[in-house]
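Undergrad: The structures considered in this document are given below.
Rule-based calculations on the coordinates, nothing more; no lab input. Note that this is a predicted model, so its numbers are computed, not measured.
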Structure 1
Amino acid sequence: MAADAKNTGYAAFTHRDFRFHCSARLLFGIALSMQTVAVGWYVYGVTNSALALGFSGLASFLPPAVLALFAGHFADTHNRRKIVASSFAVCALGSFGLLALVMSGSSDVRSIYACIVAVASGRAFANPAAQALTANVVPKEHFPNAVTWYSSAWSTARIIGPAVGGLLYVAGPVAPFLVACLFFASASLCVAMVSVSVTPQGGRGPITWGALSAGLRFIRSRQVILGAISLDLVAVLFGGASALLPIVAQDILHVGPWGLGLLRSSPALGAIAMGAWLAHAPIRSKAGKTMLIAVAVYGLAIVGFGLSDTLILSMLMLAMSGAADQISVVIRHTMVQSETPDEMRGRVAAVNSIFVSGSSDLGEFESGVTAWWWGTVPAIIFGGAATLGFAALWSALFPQLRDRDQVVGK
């Protein structure tokens, strides 16, 4: 890549290790998104139950919730590259279990949940180590650009994975599970190609509650970071409607698995478009207010999605939610990683995963339960309206976040 690329929106890609790191993120995200679509359609097909879909989300949530503090400590005391590569390999094994169940025509959802738990366990260790590794594969001046593209890789995966997964499912349920398994394995190989081998300073040390909870104390001591992370938690927990997409696709929009793939991809379409814009026109001022407005727009888009009864409008609303969420994600990730010492990045990233990634999975359970109680449409509208309310509440509760000007603190 040309030398002047270092002064453009593609600065992070001038570094070989970031290219492999980002490619692994893309492959892993495609595999996970593809598998999520296939699991949702398969589970709903054998159970016809919104609650069963909710339990799929719970199976994804529990391992990160239980293991996150240990995973964060591990990322700060062991080789991060090896942790990520090994964790992706564990995800490949869990995915292979799902493939075997589908090939046998199994309708045993408990076995399916067990495989989901295995994949989620791999993710629990991969997430904090991978987030921390991002700061190690680029110089400090290129870190904000790296965060934007690393997040955009995830968004791109959420476009490709669901769409391809839905199309492959039309040919039969085995195909998407097979491809997902291969992509998980490929992600592991990509990380193994990273030349930077980082074991944070400070050594392994004893595993104590003080060491495990250091990330929690750090976040609590910084109100801006606490406000940003907790706002994303409540927004994703209540506003996320991904668990209900199989029901929306089949019972409301009357489209098949291909339509489900399009719905799953739509938030990421908006996110990748916004990510590309932010890479070239980064947020330089009023970061806190921008984040709060983005979360409010996210809630409005979810309400619009709940009211929609056409595929095109539903996709547009979901794309809007993805664009708004991408703004929030870039601001939050840059704030958290840039202000955290390297020797604590794994533990802070682990807490961040509990708050945000974990809340996405728990949000699927919440969506399944509320849809079981009230119906699908009321559950979606309630979630979007609640997100709007939380954005207003957080503006009052966290004035330091509301008044934050620069994304990267001085």
Structure 2
Amino acid sequence: MNRSNTHIGSREFICLMAALMSLVALAIDSMLPALDQIGASLGVLDPNDNQLIISTLFLGMAMGLMLYGPLSDSYGRKRAIYLGILIFLLGNLISLYSENLTFMLIGRLCQGFGAAAARVVTMAMIRDKFEGREMGKVMSLIMVFFVMVPAIAPSLGQGILLFASWRGIFWLLFFAGTGGVLWLHFRQPETLAREKRLRFSLLTIFAGVKETLKHPIARYYMIAAGIIFGSFVGYLSSAQQVLQIQYQLGETFSLYFGALALAIGFSSLVNSRLVMRYRMDTLCFAALALLSIVSTLFFFYAQGFAGQPPLAALMGYLAVTFFCLGILFGNLNTLAVQSLGHIAGVATSVISSIQTLLSVIIGSLIGQAYDGTVRPMVLGFLVCGICAMFILYQVRKKLPTLKQARDQKTATR
């Protein structure tokens, strides 16, 4: 650990990074119980259009992820986060005072664009302060806090609705963003020394983007990650309609949603041990195979109930599905960037941006297909799982050829 110019303890640093990273999850999951109320207030006629309040934030985030990494390399980590949080707060105010769906979505787009800074730059700050096993330990501790937010955020949103309108949730997001940036400003010193900063250059960024997209292994894993994340965005978009309305869970929706979120956290904890014994691509292939098989079986099972199987069966299926997703999320992203260590900052921004954009497109298609049954959601997990598994199979088949070509290229330099 680099202790120079450090006035904040490791525990507080971990809590701060977790709080900033969790801003995106809070902006998504706290909104879920209020989607119907927001739609009614803004005059939305088609209930499926309420899903855009979720997917638009992902779209804005996809647009912003490409920007903040290079900015933080040139102007410092804290300034990049200041800019992002400012945009997030402005977008929050637009949504807070919106009177129609158009302005609501403009605000959510700005929120996602701004919140992208909290996702990208915090990772850079962690890399600045830690490395090796110590960084892995810190990331594991941060993930413990990070996973708790999706578990409790719907309950926070539901609690606010008991005493105020949906606009109260946006006040929660405003104070969370303001509190996070003030905490960062007063307690955390800049982690990137001036002598290590890079000159901001669009040509350098373009070169990094070009190299990332031309790298076959990174490209394959990036697409696979985007497809799988797309199935999860489809679930997020329609979860409120499925659980709260279709299964008539009402105010207890947040408890069921939170319980499922914990399945991903448990899976991430198990995965941290499995990766020490097995190859990441093997774990991903096994998780995709399990996801595809379970989704196929459950789809036909749900057909026997006209698309509305018993709630207990649905929760069991989703718990297994989320366990698979917990293994896939981290491993696929790691596999995508591990061959681009020399341009890790730009590569991470490119991969995250394209992956998120792809997931928004896929997730929106799945969400908009909602027809009052669980069939579109289950079919989304099934098709995405099979497609991603096919991509990983292609990587395995071509890997020896790709490695040979890379070795020959290195030898000729």
Structure 3
Amino acid sequence: MVKNRDIVVLGLQALDSPIGSNCINLSYEFARDNRVLYVNYPIDRLTFYRQKSNPLIQKRKEILQGKQEELVKVNDSMWNLFPKTTIESLSKIQFRSLFAFFNKMNNKRYAKRINKAIKELGFKDFILFNDSDFFRALHFKELLKPAMNIYYTRDNMRETDYFRRHGAFFEDQLMSKSDLVVSNSMYLNDIAAVNNPNSVYVGQGCDVSLFNRDLIKELPEDIKSIPSPVIGYIGALKSSRLDIEVLAHIARSKPDWNVVLVGPEDEVFQKSELHQIENVIFLGSKNEKELPDYLMAFDVALNPQALNELTIGNYPRKIDEYLAMGKAVVATATETMKAFKDYTYLAHNKEEYVEFISKALEDDTEEKAKDRIAFARTHTWENNVKAIYEAIVNTKT
């Protein structure tokens, strides 16, 4: 147990963003027994220019102009810092030595604002918890001098387009000099362990309170009229993460099934063959609070994840949400999905997807649904933080 400590959290997602993140959930859990400073990332010049109409960017400009406070109290034990600085845009720099020079300059600007907030709050012997920010926080162990420096890896960021050029090099550096690396998947933990022997798999938390079938009163109008069986997916429809071929094969192999996709589409999905298949139905983006209502209508829930370096190590939070509603789930077999093997059907190819969906439709029972619900509800943020605390206590700095 870690209690009555000061914790500085570097969020890869801003606290005021409409999009949630693991780090935000973890921070609120940390704040139950500790003082927490959640630090939003500073905005770079190019983003200020390109997104000047974005309300979040406009707020950052007002903070820079002194019209809004830089340090905001969230609750009795948690504060949010909007760093009053602008950093340089480095994504186009190809030469590593030049990138490293300007990146260190950005680190110093960023750290200066954090140090100011730390002094203002009176934080002492604080723990630094870095949510995968291996560029902007590369030198923070030296610049902030925390009592413990923890790096949190929960996505294979080095394989994204933005980070691919320099990401692996600098992430390896940061993991190597961290006191502890914690990860939410075994795949990412294996990468971390190559760089740091103090690497611990801590699992994943999830707030499944919204995904409770007992709370569903009525199905939404646009899905209630779709005949069963409904084979569905909920989430962003991104070609970099989902296998379009698998979805097309399922629909073409079983024209009596309705493949229902709930979520925003990227350009590849919009132009894909799926729109020409009669039993593939796109319902578009929905409010987060509506998602359980749509999931309730599914006979089988899918996660047709594409297998690539970007996705292979990811922890799919949607699986917990699917299971929390008692739904039968068919998903792509990955290293991370082994943790779900007793409660899901894991497919290795498009043919197995059809086979396992058929099996799920035939063999599903109320007893199995209750087992899935019970399993999903063990993946709480409270349990996730307990695992992180245990790793902290067992790490000698």
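Undergrad: Here relative contact order in percent (Cα under 8 Å, 6 or more apart) has been calculated and equals 14, so which of 1, 2, 3 was it run on?
TA: Numbers: 1: 28; 2: 25; 3: 14.
The read-out was computed on structure 3.
Undergrad: With Cα Rg over 2.2 N^0.38 Å, for residues 165-372 alone computed per structure, which member of 1, 2, 3 shows the largest figure? Could the numbers behind the result be given before it?
TA: Values: 1: 1.16; 2: 1.22; 3: 1.09.
Largest value of Cα Rg over 2.2 N^0.38 Å, for residues 165-372 alone: 2.
Undergrad: When helix-only ellipticity at 222 nm (-39500 (n - 2.57) for each DSSP H run of 4 or more, over all residues; to 500) is computed for each of 1, 2, 3, which one produces -11000? If you can, show how the numbers build up before the last one.
TA: Numbers: 1: -26000; 2: -28000; 3: -11000.
Attributed to the structure labelled 3.
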